[in-house]
Structure I
Amino acid sequence: MLIYILTLFPRAIEGYLKESILKIAQEKGLVEIRLYDFRAHAKDRHRTVDDRPFGGGPGMLLKPEPIFDAVETVEAKEGKFHKVLLTPEGKPFRQEAAARLAKVEKLLFLCGRYEGFDERIRQGFEWDEISLGDFVLSGGEIPALAVVEALVRLVPGVVGDSESVVRESFTTGRLDYPQYTRPREFRGMQVPETLVSGDHEEVRRWREAEARKRTHERRPDLESE
């Protein structure tokens, strides 16, 4: 899998790419992640990538020229990509979207900044528009990292125990069950007896019931899906 992340702040991302799951995926050769600063395509000596919106209003918008040039340069070199736009106006990101993107060979993410994009950036390319939720950040770098990590860990071979990925929250359509490790007692709080009983079928039933209970209490919206 080849992933390009187009951003004005590559250093805000590169450190995280060198840690944990994303580092492992790259070391195994399963995923290649490249950062691309689209400011390199600014036309003036000040390397300007934004300007005031026509019609007035607050803030600055990303200009179309640098982004068009960046996307076209990448695709001229690497071929066509499935392009993802990180925007509050996109579809809410869910686990099924991560699973879908994990099957794509080449992905390109565009991280916005300032007040948003010139609308022609949307019109000029076919985008998969994604939002992390109903809130606003200063840019798309954190959403890009979140989406990339969510999908990369689903690429076969990235996570050592593939069963752990299958059983996670949302993958089964509900939240995960409570989990415990040693010690059996901590500050008066005990591990449920069922989990140390050695009865695997009883443990399975307990986990199933607890997952349903937790989903009902915390995310009842998932029960109707």
Structure II
Amino acid sequence: MDNAFARAPKQSRSRQSYDRMLDAAAAIIDEGGLAALTLSEVSRRSKVSIGSIYCRVEGKEALLRAVQARTLAQMDREFALMLTRVRRKEMPLRQLIPALVRELALFLRRHARLLGAFMQQAPSDPVIEAAGRKSWLQAALDFKLILLERRTEIRHPDPEHAAEMCFNVVYGCLARFLGLGSTGNNEVQWNDLVEDLGLMMVAFLVLDLELAVQPPNKD
């Protein structure tokens, strides 16, 4: 996929080396984090010379931007397909919410290391930050819209706000857990978190909040 940060070639053979370069960079980040990404290691793994790499990108920063652009495009397509798959099951809201939480959890877990690298770079790179935010906002909107398809089942007085908050809370909790590097050593905690988030969001959307927040009867 062409982007503004790398000069993607048109010829098939050159295109293959370009794709190998991005594949290698993504694999390095996924295995060792952002600190492991060097042009020399990308060259070694991809079998693309340093000179050829510099013909495509100006340096490590531009390479990371190119990797992010391709990764987010792939993730956006994957996320859309996931929502379509869930939507086709036509579940009631009480089943839909836990299913969406589980799917979002699996999605974030698959891409946690690359997303973590982009987040790490974002404070010092406005291009990385803007691209990441755009992708996040689209995911938030899509998540919200699929919940609002069950608007009649939502008891919260402001369904749009409630659906939006569901995504924010679930994403924030999952991202924090993944950011702590806990996915490998705390499988039980991860599974409990995913299940509990689903149940909490069901309660938030389905329970009658006016009854839930009534002060206790002092009589």
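Every number here is computed from the coordinates shown, using simple stated rules; none is lab data. What you see is a predicted model; the values in this text were computed from it and never measured. Cβ atoms are built from the backbone, for glycine too; each structure is taken alone.
General observations
- At a computed 19.9 (mean count of other Cβ atoms within 10 Å over residues 82-89), which of I, II: I
- When Cα extents along the principal axes in Å is computed across structures I, II, the figure 81, 34, 29 traces back to II.
- Parent structure of the calculated result -10500, given that helix-only ellipticity at 222 nm (-39500 (n - 2.57) for each DSSP H run of 4 or more, over all residues; to 500) is the read-out and I, II the choices: I
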